Structure 1
Amino acid sequence: MAQTTKLAASTSAGTSATIVVAAGAEAVIGLFAATGSLSAAGDMLTATVQQVTPGQPNSIAKLDASFPSCLVTGPNTFTVIKSASTVAVGVFSE
């Protein structure tokens, strides 16, 4: 899987585009800073990786400056809910 931006870097809160992981495949979902480093975002920055389900989504991982990415497996569909931050932060998958 090629690296793809799923939520453009911004200081606003936001929700990523869906990330579809095929059966038997793995993907990394993570945060990136447009400039500088994620640590500059401070404690305000949080993001929740959610598994899309027929009902309410399941929260499967919390991302922040100290834990900026996670590995997920398919078949599954995910989204990431990102908080507002002091530096422009986005979401990628790979």
Structure 2
Amino acid sequence: MSNHDTLEESLSHEELKYREHTQRGADFCKIDLFRSAREEFKAALKYKPGDDFATAKAIECQGFINRDRKKVLILVPIVLVIITAVIFLNL
């Protein structure tokens, strides 16, 4: 049995679940899946309520979600105008 296995065996169920959710959240952040990441960090908070790290990461993810939402709200009307212009020019 390795040292890593011994360490994990000594951790509580709550600590193991907390680590699982924070790792999954970090992995989702790496591929810009911020909604999924935010939900994983929120899930981690069920096992360590008030944890500064998980709370900060959930807030950070929300900031990225808000940023992306603003981009979409700006780009979609521009794309629609371009599509409409192309349609009218081809009539």
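Odds and ends about this structure:
- Answer label among 1, 2 for the case where relative contact order in percent (Cα under 8 Å, 6 or more apart), calculated from the coordinates, equals 22: 2
- Given 16, 30, 21, 14, 10, 6, 3, 0 for P(r) over Cα pairs in 10 Å bins from 0, in percent, calculated: source structure among 1, 2: 2
- Read-out helix-only ellipticity at 222 nm (-39500 (n - 2.57) for each DSSP H run of 4 or more, over all residues; to 500), computed value -29500, structure in 1, 2: 2
- With Kirkwood radius over Cα pairs in Å, for residues 20-67 alone derived as 10.1, matching label from 1, 2: 2
We did not get these values from a lab; they are worked out from the coordinates using the rules stated. Everything numeric here is computed off the predicted structure, so don't read it as measured data.
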